[in-house]
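Each structure below is given as structure tokens.
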Structure 1
Amino acid sequence: MRVYLRVAWRNILANRRRTALSVLIIVVGTALTVFMWAMQEGAWDMALQHITDLFTGQVQIESSGFSDDYDVRKVIADTGLVFSRLRSDPDVLGFAPRLMATGMASSPTGSACALIVGINPDIEPSVSKLAEYTRVGEFLRAGDFRGAVIGDRIAEDLGLRIGDKMVIMAMDSSGNIAGEALRVRGLLHLGSAELDRSLVLVNAGTLRNMLLLNGYHTVAVRLKDLGRADEVAERLSLGGGVVARSWRDFMPALEQTVRMKRGSVSLILLLFLLLSVSAIASTMLMSVKQRVREFGIMHALGMKPQGIFLMVITEGILLSAVGVIAGLVLGFLITWFFSLTGIYVGGFGEVYETYSMGTIDRLYPRLGPLFWSHLHEPIVGFILVAVLSSFYPAYIASRMTPMRAMRYY
């Protein structure tokens, strides 16, 4: 095998211009694939971290079935046990219990559907960044049971300003319509079109009294590592009607969008693989035609067709390996550079707001678990392409007899 490698390397260097063109295609394809995977992971990790830190948390604990119908009677049976488990879990950074109800928000000028959330303002910052996105006015304060903080878009729809009176209504635990008159304390701009148009935050005590409840509907959990959400959720599912769900479960549309976007990188890789087929095949075919006499002499000296076939295949694999290695190095260097500086995307970052992922103005590529799990794709892909592209030239070379070589010249 060592002989094959030495001969293959000599033949590759025989025509450096043609070899350089083929290698360049592989280098660019590999480097671009590496960089695109890192960009995808960095962009989506930022978006996911942003949206989960903003409001939902990475894990949510709730009474079984609550998220299916938002039945206000489905409260967590033993919140004390849940809190105890969360405090002792090493993966948990913070948690915040909440009351939630779907209902209506109204003002003298109109009404709108609302997601009414009862929070504890003193512990909510341990999970969410809601307070940081108060655009006008102030965030809720502990003990303020007559105030509300609402999304800026629902405020616009209802014609509400700071200090204006609004009314919230929802079905209570007895099945009756209940309501509360509140004053607008602040306006939020979360960068999520859905939340900005529907969210109404009140003190948990206000909503608890309004709905005639004891306990909480959900507990939002913030984790140290977003990637461990599924594992932690499984561990925190306590049974007895208490379930824990990771962000993949309560935001399935977002997970599907992530998967679709990741598939675009595979399409780019496929395009470069197709270009590489043509480049490597033409390089190997021209090399074979220029070495007809050499192959004829090899046959005359007793070299078997299988040996010549293997030698040409080795040239293709070596050509691809050089390109892949150089491409990986280049891709890593580009990724490392932009992971430090970031890539400014300007107004394009507002596209994320359309998908309720917040606004991002600078992207940072990341070499995380997803990247490493897909690193084999360009390596295996280009080596496989090299073998397939070299098959026909290798077959021609292996069939070259001394007589045919003499006639060729």
Structure 2
Amino acid sequence: MKKRNMKIIVSNQFLTQLADSVYDIAIFWYVYEVSQSALLASIITALTFATQILIGPLLGTFADRFEPKRFMQIGFLVMLTVGIFMAISFHFFFDYFLIVVYVGLILHDVGMFIVAPAKNRLLPRIVSQKNLLKVNGFISSSGQVATLIGTSISGFAIALIGFVGVMLSHSLIYLIASLILMFLVEITSKVRPTNIDEVAIAASKEDIKTNTKTSLLQELVHGYKYLRMKTEVFKLIILAMVVNVSTMVLPLFVVLVQIQYNGGAVMFGFFSAAASIASIIVGLMITKLTEKLSVAQIFSYSFLVAGITLILLTLTSIPVIGIALYFSFTFVIVALNIKFNTYLITMVDDEVRGRVFGIIGAISGFLIPICSLLGGWLADTFHVNIVFILSGAWIFCTGIYVFFDKDIQQIKEPVINEENTLSI
């Protein structure tokens, strides 16, 4: 039963990522094609992060109120409805369609942020905690393959079936993804939170259990207090936010390839392909790669290697070496992300997992829009290499900090309790 559930949820996430990548490319293409404005196109990214920060925690709180599989299906329903709405609006509201695109984008992001916390609540119930790392690795690898396929076929799809056809196809994929969830079977019973007494103290002896009598704001506050009680988890989240300062380099990688490596679209394609291969390999091998390392070691080593590779990328102009460095950077970052997500799922109790992940997303993503703009300004004012060197040094210093933080060093893998596993 576990193997069947693993296949179903990995297939579901493959379809989700495929539809999302096709949708993103189509939206970016349309906005830039119509407006010829990089600023209007960049608003798309800004809206996504704004939705994550402002609405994500509330959607996570809602996720704690609903049965996770059903809530995921609600998210898919929202997104497939957006696709149909966009297709219809393209014909009837063409003069105002750019505004419709932005509204649809926000609603689509709402759907994505409904699915994400619900999935994190669902995973331990369908594959058991001991298989979480493996499943998250498979999801990461399949998602990367789906993204490659989606970005590859998007241009052809727009040319062959047009924007409306792409929107309707995107909705059909989400419909299939939603329907296959019906075949999932929960294999674990509901477990009482292991630290319910501590949580009650943190919440001023209020009941953290979700119910219709408490307001969303109260439940959100309870989730934050719960998170603060988990000192080591909270520190890791703050670290994630701090490291996200380095995301200023991501939009500038095209610039680095052009200036540092004298490359064009083909060269950038080689770098991107190396990153994709690294992501797929990590996802398939994550269990063996991390089984002998502690959580603190994974964080520290990943930050150190990522920081060094970013700096070295600016010190060579040989494409082969640059591609190898970018492969290494992607390899450790993806491994870290998979392990971090798995660790959070196992450390956060089911009753508050949705809202806690919503809060985590808001905290960790808070600095990304600001840092992206800052990185662009630094690259224009000084040199793109400066941005990569500063980002690499920042990540490297974070890795050193992890070595000396007692709370993070004392983090232990949660004990897997199989007593609550149902015999199926």
**OP:** Kindly point out which one of 1, 2 the value -27000 was derived from, the read-out being helix-only ellipticity at 222 nm (-39500 (n - 2.57) for each DSSP H run of 4 or more, over all residues; to 500).
**Re:** 2
Original post:
Given that log10 I(q)/I(0) by the Debye sum over Cα atoms at q = 0.07 Å⁻¹, derived from a single structure, equals -0.51, which label among 1, 2 identifies that structure?
Top reply: 1
Original post:
Out of 1, 2, which structure matches 61 when percent of Cα pairs over 21 Å apart, for residues 74-217 alone is calculated?
Top reply: 2
Subject >> With mean count of other Cβ atoms within 10 Å over residues 146-153 derived as 17.6, matching label from 1, 2 >> reply: 2
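Laboratory data are not the source of any read-out in this text; all were calculated from the coordinates shown. In this text the structure is predicted, and so the values were computed from the model without any measurement. Cβ atoms are built from the backbone, for glycine too; each structure is taken alone.
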